[in-house]
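The structures come next, written out as structure tokens.
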Structure P
């Protein structure tokens, strides 16, 4: 199988897995929200955000592991591969061990830090404990997952995720149907799934990279220093992401109300699922980018980066256009008992920055591939601090409330790519600093055209039932795909897309 066809298989499988996940959430979320209430449901998102705060430090040794093992594997340096794995595993293990006591105490005193209804405080604490266990499993999963990435078989992760979603659905339905509804059931399912995922990923690592040994004897201080020197700035970069978007539910809980936190958590369900898909789909490109960089094929690397921007931009734009155009009738049908107008506005605000993130994912990955994270991390930290301070000022001195929380992070998320990501990405690839601006403007023009077309269509077709909504979204989706294919992609790119699927010698108008 060619490299490009493997890329198509990997992304296609990720999209299939993502679709299944969305479908399951579509049926499960209204049921769980109804059973628990919007305010209680919000604690799941808040707990995940809290875990992301302590997760930041694991990126120092685990976050950039793939870059180092992929380059060493490509250059057939097996001793270096074993050293990087061993250093990452044992340093992460030490960090997690030292973390358990202070985090456990913080969970015990949880009601002193956030607003929690006394009736459910014990349930929320149990949820946070389960999420901590889930975090530990996922940290090692981050290390072991590199096995399938190194051999560019990302589709195996999709197969794993498909069965995981099915199992999670069965488990959650069983718990919520046969027992009194509790928020911590979400934590139970997360622990079960992540535990099975950990076992699966470790077995895949041993299958595809059988020479890997994670032993103390392979620890080398120079390799650990190399991991930490790069990982430190990757950690800073992750922290800047927390400052930009990871404090939103905490701000909503602290400055507004538990209900506002729950509404924001619901509004972020679909965008967060898309973000998860993007993160995993990007892994398919990072494999190619890292391999090309290790081989010093810089011109081909630039071609692949631009191709990645278009591909990930497309798979980001299409669902978000549908969400923006038909999100309001969707929420009216999906969660009619909630404040659908508010949730729709919050979702659209999140969707806008998500489109930009999709376009920027390939360039952001270049900072890691080329080992130039320092400047990127520090600039991201500065923007994160400015975003958090701006949000706090709006919450304290204005009445914008939850709109300020969503709007400020979106504003800075839209500005940062133009001010820094594109110019510095071009610099890392030894290109003129405005090299990616024409492609970005073409991408945004395409997105704007799709949205305008969609709203024009909604003036003719505004669904009021599920059948009408499905038909409307289908028509808009097909029309958007056609527009993207014939307008966004060039003739050579269209030929390349067809060749991936074995269609050759066709005249493309």
Structure Q
């Protein structure tokens, strides 16, 4: 029999915890900041610069611990930073239902300007509806051009204050430690406007930022306290694990007696290693914690065995529209070239003008293979992924399967638009569904006297079959879709080759196979629609 968690005063999310609070009892709390931006634009350097110039009083000289987050002091006020820079970690947390970030600082290099990962980060921030500050870094570099950066940001629909918009921007040099104070003051200004609050008088609730098994100390977890105050000897429930807090440390390794809202602390005393994104909550006694922990463990196992997915799919879109469950269909589009993206976006606007009951919302577009980061964003935003002439890498496909995220593949724009329109009115015809059998890497190639190219393959995943259909991918983009004309091991013809083995293959009518290409082997099955 299930123990009602609500009756025991246990909540599923921090949002639920905060909703139960009396507004009059809430007090201002420090902001929690995540730094994002393109690779090599100075995210980590900026974090280091902030940390080294503004370590909280009394912490100087302490040994820096990597606990996944840290706190600095500015004019007697605190700011917490999550030091897992990048939108991947941020959205992976959101995909698990955890929102810990209050403000995002988007770092853009003054010389490079807006780059693909900058655009990706912007999409993730907008999807999360979190306030953003732009830090234009590397203003000391030779090719620095902050005005060009602001112009490029405007093109990406991020209008900074200097251009009449609402997004604050500040010029900094992490390398020279220049104008770090200016950035921190803007963070505090945004925090004042947003009025982040919590109730420090309640038992603590927070989110796990990272966790590991330490061979000397046992399960160790970093928790960001989001409401209440956490203390040693508190009994806590964390996801499906629990424990009594033996000790708490800050990022300087100093033992703490209490941790108020927005404080990141490392805790010892859990019975097992929790997952990042799990909610920590103080409970009255160990027996209750143990019972609910075991109950959640059973529920998790049941969910993994069944395919409980809330993600939207084209198959059931119409029935969910009729039931009033869907008002917007979020779409994440990846394509081979930007020209394809423009054409598809134009067509989607035309669909939106015809079908007012559901609007198609493009939450992110980009070129290249579908990545794990894309799947996490789709999970967090309950979105459908569309691949136009591109495929997911194996890790992204596995994550999409786990999270119940539908990925649709097209190579003709007309077909994509027709499918979306048919789904909106419940008229999708029976479809052919692809079943992926295996993947192989091209390790080398050689040409036969017949001019055909033999690809030396290493099967990385699954099993490949002589009769399979095969796609050749280069950097995640489909460059050929066809069949094999030959599959051999050594000099013998074979029907199939398992993962971990090498073989030689000839792709029918395709002489352009190159080292480093990936081959995706699949078959098609007819599937009747249930909607």
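Since every read-out is calculated from the coordinates, none of them should be taken as a lab result. Being a predicted model, the structure only gives us computed values, none of them experimental. Cβ atoms are built from the backbone, for glycine too; each structure is taken alone.
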(request) Determine which structure produced the value 33, 31, 23 for semi-axes √(5λ) of the Cα gyration tensor in Å, calculated from the coordinates; the candidates are P, Q. (result) P
(request) Determine which structure produced the value 4.3 for distance in nm of label points 7 Å out along Cα→Cβ at positions 155 and 419, calculated from the coordinates; the candidates are P, Q. (result) P
(request) Figure out for me which of the structures P, Q the number 11 belongs to, where relative contact order in percent (Cα under 8 Å, 6 or more apart) was derived from the coordinates. (result) Q
(message) Once distance in nm of label points 7 Å out along Cα→Cβ at positions 99 and 267 is calculated for all of P, Q, which comes out largest?
(response) P
(request) Out of P, Q, choose the structure whose coordinates give helix-only ellipticity at 222 nm (-39500 (n - 2.57) for each DSSP H run of 4 or more, over all residues; to 500) equal to -26500 when calculated. (result) P
